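These are the structures, in structure tokens.
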Structure P
Amino acid sequence: MKKIIIIGSGIGGSGIGALIANYNKAEVTLFEKNNILGGRCGSYIKKDDQGRKWLFDVGCHTMATCDKGPLGTILEKIGKKDSVKWSYTRNPEPSQNFMGMEIREKKKTKTKRISKRIRLIDEIVKMSDEEIEKWNYFSLQEFFNEKLGSSHVIQTLIHSLQAGICFGNLPTEISAGEYLKSIKINALIMNHGSPVGGGYPMGGCGVIPETYCQCITENDGNIIMGKDGNVRKIIIKDNEVKGVEAGPDKKFYEADIIISNSDIKTTVLNLVGEKFFSKEYVKYIKDLKWGLQVCTLKLGIDKVITDQKHITYVPPINQEDGMEQALAWIAEGMSEIDLSEIEVPETSTLLIIPVSNHDPSLAPKGCQNIHTTTPTSFGKIMNWDKKSDEKWRKCCLNSLISLWPDLEDHIIISDFFSTNILSARFGKEGVGIGISQSKDQAFEKRPSQISPIKGLFYCSADAGGWGIGTELAAESALELWEYFQSKQWK
């Protein structure tokens with residue numbers, strides 16, 4: 001029986017671990033250095049001053065295809081399809097609030113601008129797979145230029161912001177094929193036009209990796225967490241994995257196969273070490289681009305302030321020339337934003353998920369649990385200091401207050417994960433997803449899950465797969481499982 005070690009319990013790590021453990025022909029040990037499972041998809045409980053429990057997620061998530069996509073496929077394959085219940089983003093549908101202009105997905109409107117946007121979604125859904133594949137290595141901005149031109153700034157901005165939420169990057173970088181494939185699949189599976197509306201797992205996002213990990217332990221696998229679960233080194237001999245050193249005493253654990261759910265740069269450059277790879281491969285890994293860095297703010301408030309389940313929000317900006325000029329200014333300057341040259345903004349674009357509208361049990365009765373995230377860098381990795389971290393927290397809060405002016409008076413508990421905290425606890429230098437799904441890093445140009453070292457594999461949002469956020473990592477797990485079935489077990 002093969003000994004398999006998995007480093008990290010994010011969706012990719014816990015997902016592939018569950019698939020292998022359920023196959024029941026390998027001895028699986030999963031290492032997790034944190035005290036909660038799931039990485040960026042983990043959940044945790046905090047208590048307010050009254051001792052009441054609130055469930056917060058590490059990140060701010062919505063799952064595009066819920067049980068009908070790769071997350072659900074893994075659950076079905078391991079016999080736990082009914083273990084996770086889902087709330088779809090319906091009644092109401094996803095909402096976009098752009099500088100005071102509210103747009104809801106199925107809200108009837110008389111404006112030509114919005115009807116044009118709806119027609120574009122319909123057009124994408126009707127595209128053949130072959131037509132979509134032609135856009136794999138072109139940017140989303142190039143697609144918009146062809147389909148919308150320069151006269152439909154609002155539509156371009158709406159789609160650009162939604163794509164940014166999906167893929168953590170700017171439209172000038174995002175692979176158009178990645179976006180088009182995802183929006184088509186989402187619209188067909190979920191039966192609505194939003195590429196990001198999807199839904200949310202009852203019990204918090206952490207219930208998904210927790211259920212995957214439950215499958216591991218139920219099939220005699222091991223999960224080692226905390227200090228003892230901190231893998232310090234992957235041991236290589238004669239270009240083949242031998243095991244790992246983990247824990248404060250650097251205990252050795254033997255392995256025939258090691259699957260790293262840690263980010264691909266940390267795996268190659270730190271856990272293994274450059275000397276075990278060719279110079280060309282090391283350069284390739286170092287040159288891989290990250291997506292956008294993010295921060296997340298979670299709030300518990302003592303009133304129900306909104307009925308929405310999913311909001312994309314752009315605060316008002318000061319422009320004397322009116323809405324059209326303001327939108328044009330944003331569209332023109334979007335690709336040139338460099339936060340290394342400017343201060344932390346007072347307000348910013350937000351993804352807002354009031355999770356207790358999906359699952360009321362995540363907040364005390366009569367209260368509301370709201371999660372939000374915003375990017376803290378565009379295209380460059382930033383190392384913000386502690387003062388800047390606090391400014392980003394205030395930026396998120398200011399943006400929410402610009403939407404709900406009386407919000408601050410009702411906050412009774414909050415938690416903030418800065419870019420630096422995300423980087424320290426979960427790696428990937430604080431980025432929201434992982435390796436950028438840019439036109440030069442999409443599909444066949446994604447890093448391979450099979451490393452140059454025998455027995456070493458990657459399974460995360462950094463290698464293989466396609467799709468949105470957590471679903472990208474789930475697709476990575478499914479692809480690696482398919483490889484093992486066809487190659488490794490024979």
Structure Q
Amino acid sequence: MKITYISHATLLIEADGLKIATDPWVMGSAYCEQWYLFPKPIAPELIHKADVVLYSHGHEDHLHIESLKTIDKNAKVFYPYSWYPGTPAFFAGLGFSNNKELLNEHTIHLSKHVRVTYLANNLDTVMVIEHGTEVLVNINDALPSASPAMIQHMLAKIKKRWPKIDYVFSSYGSASYFPNTVHYAGKNDEEIGLLRERFFLNNFCTLVDSLSPKVAVPFASDFVLLDDHQRWINKIKFPRHEIAAYFEKQTKATNIHIAAAYPGDVFQDMQHQKLSLYHKDVQEDGLLARVDGDFKAEIAHKKNIQPLPIEDHEDLLSLIKRHILAKQYIIPDATRATLKFGLQVTDAPSNTLLVVDFRQGDVRFNTCDTLPPDLDLHIAIGSKIIRYALEQEWGGDAIIIGYGAEVHIYHEDAVRKELENYCIRLLSRYPNMKEYLPKAPLRGIRYLLSDDIKRSNLLRRFSGKAGNQLEYTDSLLGMRDLWLTKGKCEVCKACNIAYE
């Protein structure tokens with residue numbers, strides 16, 4: 001098995017005469033020109049003639065349409081089976097007629113000696129690729145941001161089926177508007193962001209230590225943000241060349257090689273061939289020193305955003321109002337009745353703020369030039385991003401994952417009620433599993449039968465045992481008050497983070 005690190009979560013695996021590409025994102029940006037590939041790929045053309053494309057999940061930094069278009073249309077495309085029925089038609093529409101959804105925990109042969117198995121964590125999946133006796137576990141994004149219970153559950157499954165593992169590839173950070181672009185009085189954004197990244201890195205260490213591969217590679221975090229108000233987020237990522245020392249300190253394990261790999265590096269016969277030109281940059285000034293030069297044109301473009309024409313702004317406001325009216329049911333009645341928030345389109349022709357008020361018994365919309373004193377929160381967002389979030393089924397990822405909104409919360413009760421979360425969902429058009437299942441009941445049944453966690457939680461709901469807590473969701477990640485209103489010491493203590 002020969003493994004070439006192309007970029008972000010993209011690997012080219014050559015085995016038994018096959019060229020297998022994983023999660024190809026090898027060009028351009030993602031999430032409405034918010035994420036930019038960095039370090040940039042050295043040889044993206046290597047995946048153009050791939051025989052097989054393996055997808056772990058549908059987030060745009062993994063399923064990138066423009067990158068997929070560069071691949072030979074004779075390639076076989078595999079994607080995890082889910083309740084959402086549109087995936088096969090999507091790939092066929094791009095010219096990939098040989099595409100197949102893989103059921104959870106079902107192994108298929110790509111050739112006589114190459115096998116692949118998907119293990120689902122909701123809509124994310126771990127991909128296990130075997131070549132003879134060699135085993136590569138591609139965790140990508142599926143587990144580092146999962147709850148401790150889910151991590152242990154998935155680790156037990158993996159270790160039972162693959163007790164001896166050669167390679168583990170896993171992300172070591174995360175991406176989400178929360179808590180980085182959610183602001184609250186007294187919150188130190190950079191300090192909390194650093195702790196959040198350390199939380200995910202600790203999960204990476206837990207995963208690798210438990211699976212005990214011969215080689216572990218932190219990857220799937222190869223992007224930067226270029227907007228001036230968000231470039232600080234680039235600096236809070238843990239430097240991957242320091243992960244090996246951190247891992248040894250955390251775990252005391254000395255038998256696992258943690259490889260700081262960059263685009264262009266190759267792994268073969270358990271050896272790390274450091275072929276990437278980026279190793280030199282790391283040793284000299286650090287990778288981030290390249291950003292201004294590598295993205296000179298993109299940064300200039302971002303500094304020259306033109307205001308929306310008045311008629312386009314009015315049309316967008318009408319779209320927003322219609323969507324809120326149709327989507328308001330997602331907020332529980334008691335919570336919705338207390339909500340009043342503002343929405344600022346950052347490239348609007350004026351400073352007009354749309355105020356959305358549910359406190360009068362029905363939703364009311366008003367506009368004003370200054371922030372009313374009684375708002376729960378206000379959201380600042382670009383027109384391109386919010387239009388995309390409202391018009392595309394999965395467009396809300398541009399906000400939820402892509403850092404598409406800056407959210408300012410004004411009182412602790414709004415934090416406790418998770419009002420920012422509801423408001424962001426209110427401004428997104430996500431497919432709803434409950435709405436889709438009646439349309440495709442057989443698919444839903446097949447999906448549930450293949451996933452023991454989904455079955456268990458469904459039975460808990462029907463039996464009335466679930467309450468407000470489903471299995472495998474006991475994570476500290478969702479504690480709004482912890483990450484938004486507490487200080488460094490309290491977060492470290494709650495999350496068991498040792499941070500100097």
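Please treat every number below as a calculation from the coordinates, not as lab data. None of the values given here were measured: they were computed from a predicted structure. Cβ atoms are built from the backbone, for glycine too; each structure is taken alone.
3.1 is what came out when distance in nm of label points 7 Å out along Cα→Cβ at positions 48 and 144 was calculated for one structure; which of P, Q is it? Matching structure: Q. Here relative contact order in percent (Cα under 8 Å, 6 or more apart) was derived from just one of the structures P, Q, and that gives 24; the source is P.
Of structures P, Q, the largest value of FRET efficiency 1/(1 + (r/R0)^6) of positions 248 and 384 (r between Cβ atoms, R0 = 35 Å, to 0.05) belongs to P. Comparing mean count of other Cβ atoms within 10 Å over residues 176-183 across structures P, Q, the highest figure is found for P.
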